[in-house]
Structure 1
Amino acid sequence: MLDLFPSHKKRFEIDMAPLIDVVFLLLIFFMLTFAIQGQGLAISLPEGEETQKVDKDIIVKIDRNSNILLNDKPIELDSLGSALGEELSTRSDKLVVIDSAPKVKYNLFAQVLDVSREAGAENFSIIK
């Protein structure tokens, strides 16, 4: 029999080819990047010699109450120069880290910077 009124309904089918391609690419990626135990080179490293002692940074801290701390120990501005001079005399880098609270008076900050420079500091790292 002849169908005079064919239905124009289209049936949608999911195309599986792109999905299979993506799955295979992921499978290959994970196979290539997966680390297997025992994989690698056996290396015998030479015995090392004593390393040089790494000095901690010299930190001058100015808190919000205008107190000065040298390596977390309270110190007066008058004795800061001599203490910094002793610390800097044994170091080669001559670096002083100045950590000041946000609302410290600029005058105090400038005085600490000047005293540090007079004590022998050549490089500064400023934290504000």
Structure 2
Amino acid sequence: MDAPTRQELDELRKLPSHEAADLILDRYPLDNIGWGKAITLIEHGSWAVPDQVRLAEYYLSRLPHANDRAYSVFAKVMQLERLLAVIERYWPQNTDHVDLLLYYLRPSLKQASKTDRQAALVAEWLQKMERTL
């Protein structure tokens, strides 16, 4: 992590979760080419549940992404069930987009599954969502 990002992270860590989330959302809107930095900051922050959901809903609202980074980060910082609910809300209707989403999402979710129960939850959810193809 470069020095400016570390400094920004230090600044965010001094704020309550909701203020830090507001700041990220203000500084890194999705229409800004540098919005990916928000994912790095999110990964290294500590977030209250409502802020986890709010950040995930915003940064995952334009599915699919062209890599797995956002999926992996949100799988780290939030409960798997919450993440699956957010992704399901923004599930693409276009079959090509679903294929791309699943290509990156499958490995991220499987890696995030730390218990047998989580692995079963992910497998069941993926089966359900794959039926949309």
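From which structure (1, 2) was distance in nm of label points 7 Å out along Cα→Cβ at positions 10 and 26 calculated, if the value obtained is 2.1? Walk me through the numbers on the way to the answer.
On the way: 1: 2.8; 2: 2.1.
Working through the options, I get structure 2.
I have 5.1 for mean count of other Cβ atoms within 10 Å over residues 42-49, calculated from one of the structures 1, 2. Which structure is it? Answer by label: 1. Computing helix-only ellipticity at 222 nm (-39500 (n - 2.57) for each DSSP H run of 4 or more, over all residues; to 500) gives -21500 for which of 1, 2? Derived from the structure labelled 2. Can you say which of 1, 2 returns 2.50 when Cα Rg over 2.2 N^0.38 Å is computed? For Cα Rg over 2.2 N^0.38 Å, the value 2.50 is produced by structure 1.
Values in this text are rule-based calculations from the coordinates and carry no lab data. Quantities reported herein were computed from a predicted structural model and do not represent experimental measurements. Cβ atoms are built from the backbone, for glycine too; each structure is taken alone.
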